[in-house]
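So, here come the structures, one by one.
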Structure I
Amino acid sequence: MPLARTHRLALCETALETGPDAPTLCPPWPVSGLVAHLVVRESRPDAAVLGLLPPTADRADRVRSGLATDVPFEQLVDRLASGPPVWAPSRLDPVADLADLLEFVIHHEDIRRAQPGWRAAPVDEATARAVWSQLRRAARLFVRRSPVGVVLVAPGHGRGAVKGPPARDTGLGSVVLTGAPVELALYLSGRTAVADVQVDGDDASVRSHRAQVGAGG
């Protein structure tokens, strides 16, 4: 089964087990709100785009809230599990793996790691490799506002500089983020409190990095 499909179904199973009102790492959304977000993302691209624009974000949120409120939770999860609409490019497995894998992996952990007593789940090698490959490309977007350089290290997978140190003489250098691919994906996407990532570098660079990450990444 394609990886994106595997992680879509795993997320849906966890959502059903956890329940619609359980918290997530995407407050104020409970699980039902997060599932509604994912359904809107692939079935209502117009609303998904509106959600990226501050002047129209409220309208997009009303679409999501309407789904979460008006559609029974089990039906909402079934809609997500059934996959994107027939007209969506992500209906094709190779496109889905590129467009959806990180989304489902990260949001699955948004549900799992928001629950009391959570433990990190094992990650199969195929997922780890795919996440690392995609993260190498996406990481530049995640760290675009970083005041310091950023190097990613995933033991057993590779190492890569995704942002160079400051060009000006700021006294700052780079930080090295070390962790498994999924942990790095969570960290770079703002889930720093639950991601098992080691941060190394000179004191000033690490402080500057942590201040920026703490302010929202």
Structure II
Amino acid sequence: MSEIDSTYLMAFFRLAGERLEEQRQTLCSLDGEIGDGDHGTSMANGFAAINARLRDLSAEPAPPARLLREAASAFIGEVGATVGPLYATGLLQGAAMLEEGPLDARQLGDLLAAFARGIAMRGKAGIGDKTMLDAWLPASHAAQRVAAEGGSPAEIARAAAEAAEAGAAATTSLIASRGRAARLKERSIGHPDPGAVSASLIIGAFAESREELD
């Protein structure tokens, strides 16, 4: 894959939807330990809504920016909880990057950074707050670093996925400072953040989709 284009995005959303559906119950169980217990349902249903919307567009090729705007609309239409506006804002930031057309595959980290920027703007959180950004931000930083070092698209994608997974695992030792989990304070230690875990699944799908289209 030499570009981040509509074909890539369609493959990514499809695979991310499959991964989230597979882990629906696991994510709900993780969320039940420190939150409302519905994170898996929100994420799986939200990405199912995205894929349904994008299938409606498949009859005629849509530019990548439009795909991301449609994805944002579908997600927030399905997921009314806090996570809905967060991901919708992130997707819209990504759409802004793609307004001029597809990106080079080596710009994967830049696109991930745009998603993370939107999530951070809306959620007003950062690394160490025990949120999904503990996966998104390390992933974008790792991908951008490997790209700057001259890494291949495969190496860039792999670095993003590995950093996201490590970031999600690291939330287990953190004290939550955002969302419902913040009520638990020190009692949130020992539980991974479900938003970071679902983010690592999504970012992993970015990497797998890249390989699938090579």
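Throughout, read-outs are computed from the coordinates displayed, never taken from laboratory work. Model, not experiment: these values are computed from the prediction. Cβ atoms are built from the backbone, for glycine too; each structure is taken alone.
Thinking only about mean projected area of the Cα convex hull in nm², which of I, II has the largest value? Present the calculation step by step, with values, prior to reporting the outcome.
Numbers: I: 12.8; II: 10.2.
Once mean projected area of the Cα convex hull in nm² is worked out for each structure, I has the highest.
If relative contact order in percent (Cα under 8 Å, 6 or more apart) is computed to be 23, which of I, II is the source? Intermediate values should be presented prior to the final figure.
Values: I: 17; II: 23.
Considering all the candidates, the number was obtained from II.
Work out FRET efficiency 1/(1 + (r/R0)^6) of positions 42 and 138 (r between Cβ atoms, R0 = 25 Å, to 0.05) for each of structures I, II, then name the structure with the largest result. Walk me through the numbers before you get to the answer.
Numbers: I: 0.85; II: 0.65.
Comparing I, II, the top value of FRET efficiency 1/(1 + (r/R0)^6) of positions 42 and 138 (r between Cβ atoms, R0 = 25 Å, to 0.05) belongs to I.
With distance in nm of label points 7 Å out along Cα→Cβ at positions 10 and 90 coming out at 1.7, pick the structure among I, II it was computed from. The structure behind it is I. Calculating mean count of other Cβ atoms within 10 Å over residues 130-137 for structures I, II picks out II as the one with the greatest value.
Tell me which of I, II gives 1.6 when you compute distance in nm of label points 7 Å out along Cα→Cβ at positions 74 and 122. Could you put the intermediate results ahead of the total?
Working: I: 3.2; II: 1.6.
Clearly, the read-out refers to II.
Computing helix-only ellipticity at 222 nm (-39500 (n - 2.57) for each DSSP H run of 4 or more, over all residues; to 500) gives -17000 for which of I, II? Computing helix-only ellipticity at 222 nm (-39500 (n - 2.57) for each DSSP H run of 4 or more, over all residues; to 500) on every structure in I, II gives -17000 only for I.
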